[in-house]
Structure P
Amino acid sequence: MGLAGREVLLVGAGPVSARRAELFLEAGARVRVVAPTLAPEMEDVVASHRGGEARDGAARDGAARDGETRGGDAGGGVVVVVRSFTPADLDTPWLVHVATGDAEVDAEVAALCEARRLWCVTAGDAALGSARVPARTAVATPAGVVRIAVDSGDPRRSVRVGRHVARSLATAPAGLRARRRTAAGWVAVVGGSGDGDLLTVRARRLVHAADVLVVDGPVDVGLRAELDDDVEVIDTSSGLPAARVVDLIACRREAGHGVVRIVAAAGLADVARDLEDVGVEFQLVPGVV
C-alpha cells in the first residue's frame, strides 16, 4: 500500500504506536494520533518531526486539554489530538492503526473500520484487523538498501526471523545485485584474492552486489557458483596492462555497473592510485592481513 501523502490514523499513543508512527512517517504518510495521553516514546516521535522538543509535558502527566493538537502541520508530519477516540476520526484516513491497550476499544475501532471498508491494523490482536504491519529490517548494499518484511502472525517471532535473514544476507549474501541500471555505477577496491573464504564479510557483500569482478587470477569454484550467471569476471593475470584494467573499470562504472576490483593487499595502494589518477571514485575495503 502506497502511503506517501496519505493520512494514517493511530488510535493509541503507547510505545507500539510510536514505533509504527516512525514506519508510517518513513513511508511518507501524514500521521494523525488520537489518544487521551502520550507515552514518552510518542512524545519523542512528535518532537523529532517538528524540529524541536515537544511543547510541554502535559500529555505525559495526563493533564493535556481535550482537542489539543501539536507537532506537524497540514503538509505532513505528525498531528496529535489529545482526547479519546470518536467514530468521526475515521472520516479522513486511508489506514487505521489501533493499539490502545484496551481490548474493547480496539475491537470497537476494528469493527467500525470494517463497516467503513477501511484497512485496519490491530496491534493487540491481529485477527481483529484487516491489515498487518510486518516486522522490517534492512541490509545496506552499494546499490541501495534492501528492505526485508516478515509476517508470521506472531510479531515477536517475525522480528527474530527478520533479524536472522538480515544477518544471513550480511554474512552469506545472495541476490543483492541491482537489476535497474543507474546513471552511474560504483567501484570498490577489495583486499583479497579469488578465494571467497579469504574475503571479509563486507567484501563478500560487495562481491555479491557487483555486476563485474576484476581479479588477478581465477575465482575459486565455490565463490563463482554463488554468483549470478551474468556477472562479468575479468581476469587480469593474462598480462592485461594496468592502464587497460583501469579503463575497463571506468567504462563499466559509467555504464551504471557495480565493479569490485579484488587485489592482493600488497597491490592495494597501486590500484587505488591508478584509479585516482583518472578520477574514478571508489571505496577501499582492506582485506585480512
Structure Q
Amino acid sequence: MANKSIRQGVGVAPATLARRRPTATPVPWDPEEERLYPSSDGRPMADNTWQARAMISTHACLEHHFRHRQDVAVCIDLLVYYLDGDGTGSVAPDVFVKFGCEKRDRMTYKVWDEAGPPDFVLEVASPNMVHNDLADKSTIYARMGVREYWMFDPMGSLLDPRLQGFELAGNSYREFSEVNREGVDLARYSRVLELEFHQRGDRLRIWNPWTGEYLPTLREEARLRKTAELERRAAERRRKEEARLRKAAELERNEEARLRREAERRRNEEVRLRRAAEQKTHELQRVIADLQSKLTPQ
C-alpha cells in the first residue's frame, strides 16, 4: 500500500495516457540473438579515469577523422565475436577500426557478418587487464587476422615503452620501429590508418602526417566547432551588412537617377517655356510691325 500511495502521490499517468508519438524508428532487438551473442561481458568500459580518457579521446579522434567515409567503422568497447555459433569466442577491444565496413550502430560485431576482423585494434592498459592484453588478446587478434595491434599505458607503470604497436607478420606480431619526432616522448606510424601515434606524457595524440596537424580532441573539436560557428555568424553578419550597403547604394543610385531625371525634366520644361516665350515675342513683334505699317501714312 505504501508503494502504491507514493506512486499515486507523484501522479504517475496510465500507460495509455503517457504514450507519445514515436520520434524515431525503434532499434530492432532479438532476445534469442542476445542470448547467443550477448552485447555485454559484464565488465566496465574502463577501470580508471586514465584508461577512460585515452579510450574516449582516441575513439573520438578517429571517428572525427573518418567522419566523411561511410565504409569505415570506428568502435569503442564493442564485443567482437569471431566464432560463428559459439558465443564464448569473443573479445572486446578498447578501440578498433575496420575498413570496407558499413558505418552504423551495432549491438555487437560478428566477424562472419561483417567485412572480416578489425584492421586496427588499440588496447589501453589497466592494472586488471594488462597481462590479459599482452598474452591472450594478442594471440586471439593474431588468429583473427587483425592487421595492427596497439597498446598504450596512460599510467606509465604497466608497459615499457608506454606506447607499443605491432604489425601482423604471418601468424604473429612484429613491433613497429619508432619514428623520430621532436617534442614527443615516443612516436610510431600506423600503416593501416596512415597516421602517427604520439606519446606526450600520459596522453596519446594522433598525428596526421599529410596535414601536419594533430587530430582534434573532443575539447579541441568543440572549440573548433565554436570557432567555426562564430566565424559563420560573423560571415553572416558581414553578408547582411554588405547586402544592406548594396541596398543603400542601390537606393542612392536610384535617388541620383531620379534627381537627374527631375533635373532633365526641369531643363526640358525651361527650354519649352523659353521657346514658347520666344515664339510669343516673335508674334508680338510681328503684330506690332503690322500695326505700325498700318498706322504709318503712305
Structure R
Amino acid sequence: MQPNKQTTSAFERDLFPEFRAASFSPPKHSQDLCIPQRKWEFLCHTLYLRKYPFLLGPKGCGKSSVAMELAEAMKMDFYAFDMGQAFKPKKMFLGGLVIGDEGKTLAVRSEFFKAFTAGRPTLIFLDELTRIPMVAANFLMTILDRKQSYLYDEDSGNRYDKGKDVLFVAAGNTGFAYVSTQRLDSAFEDRFIKVQLDYLAPEEEAGLIMQRYPAVKAAAARQLSDVARLLRQAEQKEALTVSLSTRQVLDAAAYLQLGYSLREVVEEVILTNYVIAGEQLVARSLVQMI
C-alpha cells in the first residue's frame, strides 16, 4: 500500500528536524564571483541546512572568494583562519595566559574563540584544511561535531559551546597539491559536505571575458582563456607553483578592450604573476605554443 502524500510529508518533518518546506530562496552573489549558479545555490542550501561545506579544488579557482561571498550573501560575520599554520592549536582555538599588571594570570581569548562563541550569525572559514597538523585536527574533531560542538579549556576546566548561529566552511587543494598534503581521517571528513570547485572551462571563461568586456573580440578572448588553461595545467602538474585565477584573467582582458594586443597583455599582465617565484621564463615558454 502506498503511503499518502500527507503522511509522508509529516514523517519527513519528524525524522529530519531540519526539513523545511521550500521557503528558502538562495540569495544572489555579486557579479565579481565566477561560479555556476547551481553550485552557488547548493552551497547556500548547505548552510541553510546548517551543514558545513568543504570546498575542494585547485589553487586559484576562487575558494576563498566563494567563502567570503557566502558570508556576505547570508548576512553572516566572517572570520578566516589558516589551518596550515595551526601548529599551536590550543593558542589558536582558545587563546593563552598572560600575567596582568597586578601579577595575576589572565586568560586572553583568541579571535577563533570569540568567533566560535559569538551570539551573531557567523561563518568561520577554515582555509588550507588539507594542510592542518594532526594535533590541530584532533582539536577540530569536537569543534566540528554538529551535535555537540564545543571547546574545552583544560586550564580552567570549563567547556564552551558553539554559538547557535555559528557555522563553518572549509577549503582545501586537490590534484597534485592535495595528495602531497595531510591525509584527513575519514571521520573528520564526514563532518563536511564536500563540494568540488574548478576553473571555468576555456569556452566559459572566454564567454565571461566577452560578457564583462564586450569590446573584446571572440578570438582574442578564446586565446586568452587558452593561455590560462595551459598555465593552470602546468601548475597542476607541478611544472609551475603559481596559479592563475579567473580574476587575474579578467584583469588582463581589461587591457584588450583598450587596444593592447594579446601578446602585450600576456607579457605585461599574465607573465608578471610568475616573476616573484622565478618562473617567468618557464611560463613564457609554455604560452609560446599558442
Original post:
Between structures P, Q, R, where is volume of the Cα convex hull per residue in Å³, for residues 89-208 alone highest?
Top reply: R
Original post:
Can you say which of P, Q, R returns 5.6 when distance in nm of label points 7 Å out along Cα→Cβ at positions 113 and 241 is computed?
Top reply: Q
Original post:
Ranked by relative contact order in percent (Cα under 8 Å, 6 or more apart), which of P, Q, R sits at the highest value?
Top reply: R
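None of the figures in this text is laboratory data; all of them are computed from the coordinates on show. Predicted model, so just to flag it, every value in this text is computed and none were measured. Cβ atoms are built from the backbone, for glycine too; each structure is taken alone.
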